[in-house]
Structure 1
Amino acid sequence: MKKSVEIKTFAVAGHSGGGKTSLCDLMLFKAKAVERCGSVDQKTSVSDYTADEQEKRCSIYATPLNCEWKGNHLFFIDTPGYGEYIGETTAALHASNSVLIVVDAVGGLEVGCAKAWKMAEELNLPRFVIINRIDRERADFNRALAQLQEAYGKTVCVPLTLPVGTETGFKKVINVLRDTDIPAELADEAAAYREALMDTIAESDEKLMEKYLDGGTLTDDEIASGLKAAIKSGSLVPVFAGSTAKDIGINELMDSIVNLFPDAASREVVFADGGKIPVSDSGTGIGLVFKTIIDPFIGQLTFFRVLSGVFTAEKDVLNVSRDGKERFGQLLIMNGKEQKAINDAGPGCIVAVAKLKDCHISNTLATAPGVKTLPKIVFPNPVMSYAISAVKSGEEDKIASGLHKIAETDPTVTYKRHDETHESLLTGMGDQHLGNIVKKLKDVYKVEVHLSTPKIPYRETITAAGEGHYRHKKQSGGHGQFGEVALRMSFNDAGYEFVNDVVGGAIPRNFIPAVEKGVHEAMTVGPLAGCVVEKIKVSVYDGKFHAVDSSEMAFKIAARMAFRDAMAKARPVLLEPLMKVRISIPDHYMGDITGDLNHKRGRILGMEADAGMEVVNAEIPLAEMSKYATELRSMTQGRGLFEMEFSRYEQVPANVANDIITKYQAERQHHEEE
């Protein structure tokens with residue numbers, strides 16, 4: 001096992017189609033970790049090894065990989081660039097010490113790159129950029145670099161290597177700090193970038209700054225330490241040039257990974273309570289579970305990153321998060337589906353263990369007691385839901401069991417029954433994401449499902465005061481039923497409130513709970529569209545009872561009917577859920593997006609530029625968002641991304657409400673006739 005200073009752990013991230021997987025395959029081949037270079041197009045990629053990925057020819061899952069290069073062990077994770085699989089990227093970044101962002105020289109800075117940058121920034125991870133595919137037609141290194149510098153700063157994004165030639169003429173890269181044999185057409189450019197790098201290096205340390213300003217020459221060691229310090233602080237993001245197809249610039253990148261990427265000892269271990277400890281190459285092992293998969297041959301595989309100390313094979317470990325014990329079998333380091341058993345793993349290692357009994361994503365593992373829990377991985381909110389039902393009757397339990405197992409491996413998937421609409425909802429990050437889940441249900445768990453657009457959980461309330469009265473009287477031999485209730489109703493922004501204003505014993509106190517229960521039952525099915533009623537104050541102020549025939553049931557029925565009578569007089573209205581939506585797009589799609597939002601009854605709250613993208617903040621009714629993941633992808637050719645969360649309920653416009661109410665009443669009448 002190597003020391004922590006010889007281990008580099010990083011994620012490879014960026015927009016879909018930028019060449020991340022091809023880069024990872026090439027690094028494995030160059031490091032002799034594999035015998036032949038994998039290819040996405042030929043379906044031989046080490047990283048994209050699942051049938052789903054090979055069929056789509058793009059990454060769906062974050063795949064841990066590893067190789068050795070010039071005395072260092074590199075652990076890296078190839079992440080999906082497609083927005084619907086952002087959960088995989090989120091987990092991978094939590095298991096990394098830095099992020100290598102792959103930018104396509106043709107497409108430039110796209111939303112997947114901007115999202116990866118933002119996530120890395122939020123996690124305080126050092127960033128590196130490679131502008132890839134410079135050999136392609138219409139490739140433009142300088143354009144892509146300018147986009148990066150405009151988004152993040154000219155003094156932040158500075159090239160460490162520059163391309164010589166472009167498109168089919170791209171033949172090599174030069175290192176602006178080290179190389180002296182620089183083509184004349186690049187001399188001025190290289191000198192300017194060298195000066196920018198030296199300024200940043202000097203600014204990283206007061207002693208270096210003093211020496212630099214006095215005209216002294218910085219040594220190679222001083223330059224290296226200054227670079228590392230600037231990169232660690234985030235004041236410098238080195239940019240590399242390259243082409244995976246032609247294998248140009250990749251050696252230089254891999255050398256820089258060894259020389260400049262932060263090692264496993266560079267970051268303290270930070271616990272959930274804010275406490276910190278330095279990384280240790282020995283002693284108590286501390287690890288974070290960031291991924292689980294179901295392997296068809298092994299069963300469940302649990303991936304964790306060692307943050308400090310040592311984990312050993314065939315030993316007991318503690319699951320700190322669940323206050324339990326687990327027995328480790330073999331420790332495995334993975335290259336796609338290929339695995340290699342190791343005896344022990346130290347800081348920076350990404351390790352898999354099979355068949356743990358109760359271990360989940362975000363759990364903290366430790367080899368000895370006294371370790372505190374690590375921060376949980378915060379996954380993005382799902383943005384798309386379908387109502388899900390079994391094609392064959394009686395297979396609901398199989399669906400629930402399968403989806404529970406899938407959600408264990410993908411926390412961006414949820415499955416639950418909606419209390420108000422009474423539908424079972426499958427929720428995820430988009431239609432392709434959910435389509436992949438449905439395919440997995442069929443292929444792995446042998447159950448077919450039907451998906452449909454879910455019902456919207458509308459609510460009902462009132463806009464005026466109203467009174468209602470009902471006498472329930474029934475005689476059918478023996479004891480009858482009798483209860484009379486009079487209610488007052490008014491709007492109450494604070495929420496539901498029930499008040500007993502009965503005086504003089506018109507309704508005995510022991511029947512008041514039955515009245516309130518009747519009100520509760522009536523509130524679950526409002527008169528307009530059968531929705532939950534909210535934000536009302538109800539007071540029972542009068543009524544009558546019979547010494548023999550009154551009962552709790554009679555008063556409950558009377559209260560229900562009095563409630564409906566009062567609500568009909570209190571100008572009831574329909575409310576709909578409004579969602580707060582944040583849409584990130586390239587600026588040339590702005591007109592299409594804003595026009596579409598107007599059609600969706602959206603309210604634009606503001607626009608801003610963020611990391612080279614235009615961001616639209618809006619409030620949009622949930623009823624208009626059911627297919628938005630698909631629509632946004634279509635409008636932006638896959639370059640748009642959005643986040644969504646519940647904001648509040650708001651009154652439905654009269655014309656829309658009328659359609660909803662008419663449809664509900666027709667369905668109700670049809671049901672009653674049946």
Structure 2
Amino acid sequence: MKADWLAWRNTPWGKANPGQWRYALRNSIAMCLALTIAYCLELDEPYWAMTSAAVVSFPTVGSVISKSLGRIAGSLLGACASLIIAGHTLNDPWFFTFAMAAWLALCTWAASQFMNNAAYAFQLAGYTAAIIAFPLVNTVETTELWDIAQARVCEVIVGILCGGFMMMVLPGNSDGSTLLNALKTMQTRLLEHASLLWQQETTDTIRTAHEGLIGQILTLNVLRIQAFWSHYRFRRHNTLLNYLLHQQLRLTSLISGLRRLLLNWPDVPPTLWSHLQALLQELAHPQATRYSVAKILAQLYPTRADDFRHHAFWQRLRDFCWVYLDSARWLHEVEDGTPQRAISPPAAPAFTRHADNREALWSALRTFCIITLIGAWCISTQWEAGSGALTLAAISSVLYSASPSPYNSLTLLLRTLVLLSLFSFAVKFGLMVQITDLWQFLLFLLPLLTTMQLMKLQQPKLAGLWGQLIVFMGSFIAVTNPPVYDFADFLNDNLAKIAGVALCWAAFAVLRPGSDQRKGRRHIRSLRRGFIDQLSQHPYHSENAFESLVYHHISQLSNSKEESARRWLLRWGVVLLNCSHVVWQLREWEARSDPLTLVRDNCIATLREVMSERGVQQRPLAAALNELERVYTTLARHHQPDARRLAQLIWRLWCSLSQLEQAPPPGNPGDSATRLT
């Protein structure tokens with residue numbers, strides 16, 4: 001048997017490509033540099049600088065900058081909170097426990113109200129206060145509080161600066177190039193998605209593809225934020241990039257709306273399918289123009305003036321083509337634009353999101369209970385290492401409250417802590433006790449960190465484990481100035497950290513996060529409220545804002561394993577969004593004849609009794625569908641062109657609204673046998 005695994009090409013170092021080597025060396029050197037500087041500054045726990053450098057180890061410049069800003073803001077806020085809370089309550093252990101639990105609960109709630117850097121800053125504000133204040137429970141001198149607070153903040157800033165410095169020395173991937181490549185790839189995927197959806201059969205592949213496409217477009221918004229911090233060019237073009245993402249969401253809505261028209265079109269011309277494929281092929285061509293696309297659209301133009309269904313489909317298809325070409329043009333502008341060239345795209349609102357306040361309050365209550373119970377246990381037992389349990393419990397409860405699968409994350413963290421306890425024992429009492437200078441330890445640490453970074457990149461399934469091993473390794477090895485080798489304290493501290501995470505896991509099992517079914521029902525109720533608002537005379541959300549809000553709701557369960565919850569949320573979102581688009585077009589439609597305007601207003605008014613927050617009112621829905629069908633049938637035979645154009649819009653509204661007939665009655669959130677496709 002050949003030992004191929006010993007060959008150089010099969011080792012982590014032999015398999016690594018130049019990009020992986022650059023990433024591993026950059027982050028490893030940054031961690032070692034942070035540890036060295038913090039040690040030279042005689043900070044009492046310099047390993048926190050190494051941990052801070054590990055936390056901001058991202059592959060791109062923009063992600064490092066944005067995460068660093070959030071970390072600095074959160075650390076400063078948490079340090080101020082620890083100074084205020086501990087400074088006034090440290091002499092009363094119970095008051096101190098309740099005050100810290102309340103602060104951590106507040107940070108947990110606040111983090112759920114925001115996204116990206118703001119959410120991360122509030123998470124840091126919570127557990128930074130825990131890192132600073134909880135180790136003081138065994139002290140009686142409040143004057144030490146200021147020294148510890150400034151030391152922790154200095155260590156955090158040193159780690160961030162070292163990470164930023166190494167990013168300049170060994171720069172990572174370009175955020176701008178990544179974003180532009182992703183936008184161009186998404187343009188191509190939209191055409192592939194249109195080819196998939198513009199069919200008359202319904203399969204699960206269509207639903208999965210539609211859901212995945214929405215999630216990928218919303219993920220591009222994160223790349224846009226990172227690109228904003230990476231280069232001034234993308235800061236200048238931030239408005240255009242935001243507009244492009246809105247356009248891609250609009251294309252997704254147009255594809256879905258056209259599919260709805262095809263499924264409700266009883267006499268589709270047989271030549272339509274070949275012309276659609278030719279049109280998509282022309283749009284995929286880099287040199288496609290409005291003229292070349294218009295020649296194909298001319299072949300699809302209806303020959304009969306009274307065929308309102310064909311006219312409605314053709315008008316919507318033309319809108320799709322113009323929006324796609326417009327997006328391709330703006331994408332070319334941002335790709336080839338220079339800093340001296342002014343680009344002024346149409347205005348687009350910021351992406352809208354919705355905070356699940358019920359789940360946020362429940363997570364805040366869970367955090368408060370975890371910290372209070374562990375604090376009460378530490379007070380009653382007088383456990384000297386209780387601060388370690390409180391600190392790890394605070395970190396776990398704040399970080400994993402927003403995790404889609406907290407049990408898996410906590411289980412992985414427990415596994416990490418056990419492995420680190422065994423590893424740190426061997427390193428601390430087998431190696432560190434025999435060395436006298438820091439540089440000797442760095443000769444061991446740098447190759448170790450480099451290997452672990454390479455393993456994280458080369459083993460995607462274990463990337464989470466390797467990442468946590470790298471981040472938490474510093475706090476377990478605990479390089480201090482001066483060094484301390486007390487086996488009893490070491491064992492006690494490690495047991496406390498494991499116990500803190502284990503108790504947090506138990507708290508999550510008792511105060512369980514809301515199930516995906518309940519979350520899906522809350523998201524659906526929010527969608528209904530938003531749709532009711534869209535029917536009012538002065539909606540709170542614009543058309544683009546409501547569109548991004550709907551897609552935000554849909555993306556919230558993208559990682560859920562509850563198939564029915566994801567399916568129902570997607571169905572409600574797509575149906576209500578299609579209806580809202582028609583309502584906005586009806587508002588913008590103007591006719592010269594007053595009777596047609598009254599007809600338009602009556603059609604919108606018939607929708608207001610159809611929907612409530614509890615669900616669809618089936619009787620008003622049936623009456624509204626009958627009225628819409630009567631109206632568009634009558635208008636289709638009208639002699640005025642405006643009347644026939646209004647018939648097209650009302651038929652589109654009927655097509656979208658008819659899907660609600662299959663919705664469950666109020667009080668029943670969904671039935672897997674009912675299909676809102």
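Read-outs throughout are calculated quantities, based only on the coordinates presented, and are distinct from any laboratory measurement. Keep in mind that what you see is a predicted model, and the values were worked out from it rather than measured. Cβ atoms are built from the backbone, for glycine too; each structure is taken alone.
Quick one: distance in nm of label points 7 Å out along Cα→Cβ at positions 41 and 609 came out at 3.7 when computed from one of 1, 2, so which one is it?
On the way: 1: 3.7; 2: 7.0.
The read-out was computed on structure 1.
Taking Cα Rg over 2.2 N^0.38 Å from the coordinates of each of 1, 2, which one would give 1.20?
Details: 1: 1.20; 2: 1.13.
Label of the originating structure: 1.
Quick check: 0.05 is what I get for FRET efficiency 1/(1 + (r/R0)^6) of positions 129 and 617 (r between Cβ atoms, R0 = 30 Å, to 0.05), calculated from one of 1, 2. Which structure matches? List each step's numbers first, then the result.
Values: 1: 0.65; 2: 0.05.
Source structure: 2.
Can you rank 1, 2 by distance in nm of label points 7 Å out along Cα→Cβ at positions 177 and 529 and just name the one with the largest value? Please report the intermediate quantities before stating the final value.
On the way: 1: 6.1; 2: 4.5.
Sorting by distance in nm of label points 7 Å out along Cα→Cβ at positions 177 and 529 in descending order puts 1 first.
Upon calculation of distance in nm of label points 7 Å out along Cα→Cβ at positions 433 and 505 from the atomic coordinates, which of the structures 1, 2 produces 3.0?
Numbers: 1: 6.3; 2: 3.0.
Going through each structure in turn, the value belongs to 2.
-9500 is what came out when helix-only ellipticity at 222 nm (-39500 (n - 2.57) for each DSSP H run of 4 or more, over all residues; to 500) was calculated for one structure; which of 1, 2 is it?
Values: 1: -9500; 2: -25000.
So the calculation was done on 1.
Can you spot which of 1, 2 the value 14.8 was calculated from, given it is mean count of other Cβ atoms within 10 Å over residues 89-96?
Values: 1: 25.8; 2: 14.8.
Attributed to the structure labelled 2.
Once relative contact order in percent (Cα under 8 Å, 6 or more apart) is calculated for every structure in 1, 2, which label goes with the largest value? List each step's numbers first, then the result.
Working: 1: 11; 2: 18.
Largest one: structure 2.
For which of 1, 2 does mean count of other Cβ atoms within 10 Å over residues 113-120, calculated from the coordinates, equal 16.5? Intermediate results must be reported in sequence, preceding the final value.
On the way: 1: 23.8; 2: 16.5.
Among 1, 2, the structure yielding 16.5 for mean count of other Cβ atoms within 10 Å over residues 113-120 is 2.
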